[in-house]
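Each structure below is given as structure tokens.
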Structure P
Amino acid sequence: MAPTVADSLKSLLLDESVYLPGTPFTISWILRSLELRDSEFNRISKNNKIYEVSAGDICEGRGYTSKIYKISIMFENCEGSYEVLMKIPTTEAFVTLMEKASGSTIVDEAFILEAHNRECQFYHKYAPYIKDLNQVKAYNTLEADSSPGVILMESLLGKAEICPIWESPNNNQIFNLAKQLSSLYAHFLCTPYESWGGRYQKNMIVDYFVSYLFYSHIDNLPRMRPGAFEEGIAIFRRYITSKKFFQYTMTDIYKDLGLPPVLTHGDMCPNNILWKTNPDDSLADEVAAVIDWQLIHEGCITNDLASFLMQCVDGGIRREYQYDVLRLMYERIVKIVKDHGNEVNFTFNQIRRAYRVNLVAQAVQMLALPSLKFSLDGLDDEETSVVVATRERHLTRVQHAMEDGLECLVEIPKDKIE
């Protein structure tokens, strides 16, 4: 039996049979995986001996559905380390939260493992063939079935950053993200449906939105800005636990409007978009990578954009640019599809209508985020004042989202969502 080591962040002497700390994977597995698929690793290792490999959990307990380890590989005669990331699905943190909140596990082990497997399948079956979609490279993937699941991938640490939820992308960044999405959707519009369709018909995030763990945060919102949210919450109240509502407004609307299905990302939140960085560490306008493809599903071509614009972008900027961004995405899809010898059989008006329905679901989701993302639990007075000040900007974004969601809600036939 191969030797094991204690869970720690200490460096390991190079014995390739040793398991990396806290993982079921050996140094040998890491190195063989990189040898097979990482040209940069092979370039460096060709003339330089590896003398040390170390691993550290960079999530530090914050990851609800996975642990992410930074793997640092030290070469003789080389400064610094060569780094990759290893993502392993875990259910412990999420299931504990669910049980504490509601005594149930509607988002359970099966949910998390299915999400991991979907991401593995995306990187293995689809990602290598999608042109002009910026992604991290996946060097090896193992689905979670009889063996532990894992994704070994490129590290962009030090090269890219997220835009924090309390800040907003600028207009150039918004248009660049729309270009990324157009590449994704055009690929699946040009790919025979039978090669991908029917495999991911369930929008898994719906189960999370209707769980007590999520919607219980909505009732905390009025205390944060009295008088701003009570009326809107009262109107949306009937929908916050309705799978029918979320399924229609996020996904099934495309069927009623005659839009073709595409494979969508499913979770276009700030943490899942990495932006390139400038020499001064500020965010550049270019997307470095769209990450976390765990919730891919067959669905509506506009829902990812609605999610991004509602969750990530301040309301004033979104209101000014949203339909210009939507039109750019549509026109770029039309061009890419035409360049592949095909024709798009839907209009801009159709996707505009779908987008407005998607906004309603995103508005309801936004009502829970301030309590979920800006908790004051365990903070001292100084920390509390910082978080409250940061939260204030986000509350304005939520208020704008709620107002626009209420406006779009009246356009939806009630029999579709009640």
Structure Q
Amino acid sequence: MKTKLFLLAAFLFLNFISVDIAGQNLPGENYWPQWRGPLATGAAIKGNPPVQFNESQNLKWKTPIPGKGHATPIVWGGKIIIETAVPQAFEGKPNSEIKEDGNSWMDATETNLVLDYKVLLVNLNDGKIVWEKTVASEKPEERTHKLGSWASNSPCTDGERIYAYFGSRGIYCLDFDGNILWERDFGQMEKVMSFGEGSSPYLYKNRLFIQWDHQGDSHFFALDAKTGETVWSDERDEPSSWATPLVVEINGKPQVISAATNLVRSYDFNTGEIIWSCSGLTRNVIPNPKIADGILYLSSGFRGNATMAIDIAKAHGDITGTGIILWQYNQDCPYTPDNLLLGESLYFMRANNGELTCLDAKTGEVKYSKEKLEGISDLYSSPSGVGDKIYVVSENICLVIKAGDNFEILSSNQLDDDFHASPVIVGDKLILRGFNSLYCFED
């Protein structure tokens, strides 16, 4: 059975288009409710953001954001939700002094920083910060990669509640006025090589899913979204991963997909029992599972390359090496950047480099490979797209690439910021979260 994906009629009171994926209504054109968007593919359902923009052209607004965080923002209606970590003091001998320009602390990877972990709500129309809520204030025991941050997990929302996840700092459920409704602490993660944390929560109906893979005791959690209580959990043999789960509806029943090093697992939504599994990904899995037309896509690219497509309706038990895996592509796969499933194509970077490959999503046929993204050498954000446009952002630049079978750069847009968060597309607006500022562009 193909995954449901169809446009519904506009709601009488809410007046927005919705999409049914995995049996749940997800908001459409003016919404980006989770990491990688309404379909968890990196693609917006509909929209037409500008192709040409910079610090003055088509800039609707630009708002300084306190602290540091690479978490991609989410959008619900006219509200943007952002996570950040703001330094308050050093405990013990500091690595460096906090200067007036606020930049020196951004290079710190040690754990003597006392940080305020904050959730911000920003008005989409004018960029004004409506409120900011400190959910925790403490010194992280873990280190993080010098290119990372202590606020790299994107939040998610159903329009009623905000779920802000800070890894070892816990997960917090807030209302849209900034009040904390409940919170959970899962303990302290031990990420490999102190690479930092980054997996995001995934919300499906009344369940919230957390992938908690590290060098200690790894778990996969299913929480009651209203209370935060554990519905079921799986203690599993997995090293560090950073992928975000995905829920899909197959043959009328929801499955929870988790991509990790040892196994890709499909859990029964209600019980947590494993429906099917397979091996084949590399270590340090970061890209997320994606689905379209009944085909599940998985990728990883750390010290190896693996991309595969699975006929998920036929998957049961151990499917490793079976014909249920429709095709595999084992070169030039992404490490940190997530891939983009847009139209009939799967797009991805080579490792963390500015080189783009495009495959036919159904057949795995190469449309083009390792096309150089001029002006981009290293890349830690993920491409996002809508219609016939793909947006790729890196240090001081955002490229707009034509979607389709042939590689073409439509524009190269210079910006006064660095970017590790991924582009967000809501209607005709493009939202970019930089190291220092939040941007909104619109024709």
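To test your reading of the models, identify which of P, Q gives 0.80 for FRET efficiency 1/(1 + (r/R0)^6) of positions 75 and 171 (r between Cβ atoms, R0 = 25 Å, to 0.05) when calculated.
Working through the options, I get structure Q.
For which of P, Q does distance in nm of label points 7 Å out along Cα→Cβ at positions 235 and 379, calculated from the coordinates, equal 3.0?
Structure P accounts for this read-out.
Can you rank P, Q by distance in nm of label points 7 Å out along Cα→Cβ at positions 219 and 403 and just name the one with the largest value?
Q
Matching task: -13000 is the computed value of helix-only ellipticity at 222 nm (-39500 (n - 2.57) for each DSSP H run of 4 or more, over all residues; to 500). Pick the structure from P, Q.
Here the read-out was taken from P.
Out of P, Q, which one gives 3.3 for distance in nm of label points 7 Å out along Cα→Cβ at positions 147 and 243 as computed from the coordinates?
Source structure for this number: P.
Using Cα extents along the principal axes in Å as the calculated read-out, with 65, 61, 45 as its value, let me know the right label among P, Q.
P
Of the structures P, Q, report the one carrying the highest value of distance in nm of label points 7 Å out along Cα→Cβ at positions 363 and 395.
Ranking P, Q on distance in nm of label points 7 Å out along Cα→Cβ at positions 363 and 395, first place is Q.
Values quoted throughout were computed directly from the atomic coordinates according to the rules given, and no laboratory measurement underlies them. This structure is a prediction, so every number in the text was calculated from the model and none was measured. Cβ atoms are built from the backbone, for glycine too; each structure is taken alone.
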